[in-house]
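Just below sit the structures, each encoded as structure tokens.
Just so it is clear, none of the values below were taken in a lab; they were calculated from the coordinates. Predicted, not measured: the structure shown is a model, and the values here were computed from it. Cβ atoms are built from the backbone, for glycine too; each structure is taken alone.
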Structure 1
């Protein structure tokens, strides 16, 4: 590939993602693990780490946006769109939560497990890529879920130009939307950070602290790379390229949409224009986790225990993909990246993901103990 601002951006995303994969593998940062620890053993350590990641990304992003460093007027996916697809966020979030539990990890954890030698997760990724591709690039979504569009709330018809929490509050009670958004972002980020560090056990656990702050900073770096000082030049280059490259938009980490992009690229692997932020993120996280697994002596090849295990992981991968597309993101794409923009839909999706995962764990425990 020719060296230009586009390839430089992709290279930077890949390098950042290698570091993120190694960090996640080293610290055990895991959104499904956060729910599992809470539900099964009452341990909130990894949940606090997840909330600290949100606080870090949110505080950093509101700081950059307030200083005029980043422009989030349009993003991929459109987090702050005035079209509030609340039913999609709820149903998709629940499906994703169920899926990530059945598949033994969310999209990010699936990639980390692949890097560590887990072939079950490679199968989950393959299944997820197929169903994400069907949802995004075929008529499958319109046929199966198009009816959900009728339930979308058009906030702009109510004089609210964005689903950012500050805009929603301003539309309801008055005030300046931008000022309210900044104030609410700082308050929520501070509250989450205070809650995380309120636990002495959490403060003593370097892995939990480093995982939360590190993941939040990685999401923030993604925003800076694609919506920061070089973003205008990057988009201008793309507009004049011989072939318009994929996904040249303000964005940060999410792992379901990129699965679909990966399947699309595999169908046309010589088309360099299909390489984008998401694909570099997928590849980088796997490579980073692989490097850590080899360096730490933890690389282990793992395969299915039996047919039931295959079926469970396959269903999990399919539900993650379908639910992630419906919800416009996964436990990272909505649960950290989206929430960092203070989008109301992201908060709805996050709660639905946690609820779906928690209910699946409770149901599994009941099933195992029923006799």
Structure 2
């Protein structure tokens, strides 16, 4: 099949990383894979993927009308068997372009209902999504969200995948090179630094929990990632006396994050909501003990014998969960090993097969003029 993916950027975010894994898997399965994007970024690994063709969409800003015109032209000229869109901008513009060009369109859902409050962008996305042939979600929460909106539409779950061999080969990092002190436990977070209604990572409470921990044990809080909340978090760390013990790394290579996961005593994710978070999955595969917020998304793939769950709004209990990992390390490592075994299910090749099955079912059902029967 000729498959066209539409994505706003080629940065190293979770959705973009999953797209790279999927594009490579589909190319390995002898499909003709194209990826169209608007913005450059630290697009790790794309330059090495010879079988995947990249198309840069010229634009002055995210609201440049030329984006839509170029998408329509690209879809009409390429005549792909399937177009798949990633992230809100392309779900809207790409979905409309497919409608005009008469292309088969599949929307990919990376999140769950709480991420989508009543803003005009998300209302528009929901309206345009009525034209999608199918919606592929990475979580059951995402599936429930779309089935409530479109009970008759084909909505299925295909889990995210991991480069398991690369994660296994990852090596520990030099703490000195990163400005960290040896011998002081590391509590690690990796992801966007954001605290708004679209992606609330709950990082202010995490820093307040770190302050409580400092009264019991000296720890280094390391945050890998960047985002609009960075300056606010830096100021908060200084104001509560944690300046020397909070290291905000900004964007770092994935290999560095994986090396830190092999070094850290605990990986933490206390988000208010998620889809299927890549960083938590990666920490699981590496065997880093986990403290996660007690939310439906985390409960979908983690159990009590794999992670410590903490209430999302309770700073004191977040601190206690982190301290428990540090004080009872054997129990933490046993949970980490149980979580690591779970990740053997998340092979990139298997994800590619699942997406291919959905594509073929959609194309065949559209050819027959019937609904496809793959809802899982």
Origin of the value 40, where relative contact order in percent (Cα under 8 Å, 6 or more apart) was derived from one of 1, 2: 1
Mean count of other Cβ atoms within 10 Å over residues 255-262, calculated, reads 21.0; among 1, 2 the input was structure 2
Comparing mean count of other Cβ atoms within 10 Å over residues 79-86 across 1, 2, which structure shows the greatest value? 2
Where does the value -21500 come from, among 1, 2, when helix-only ellipticity at 222 nm (-39500 (n - 2.57) for each DSSP H run of 4 or more, over all residues; to 500) is the thing being computed? 1
If distance in nm of label points 7 Å out along Cα→Cβ at positions 63 and 311 is computed to be 4.2, which of 1, 2 is the source? 2
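Comparing structures 1, 2 by volume of the Cα convex hull per residue in Å³, which one has the largest value?
Details: 1: 153; 2: 134.
Biggest value here belongs to 1.
Where is distance in nm of label points 7 Å out along Cα→Cβ at positions 95 and 143 largest, in which of 1, 2? Please report the intermediate quantities before stating the final value.
On the way: 1: 1.4; 2: 2.0.
The structure with the largest value is 2.
Given 3.3 as the derived value for distance in nm of label points 7 Å out along Cα→Cβ at positions 55 and 71, which of the supplied structures 1, 2 does it correspond to?
On the way: 1: 3.3; 2: 1.2.
Computed on structure 1.
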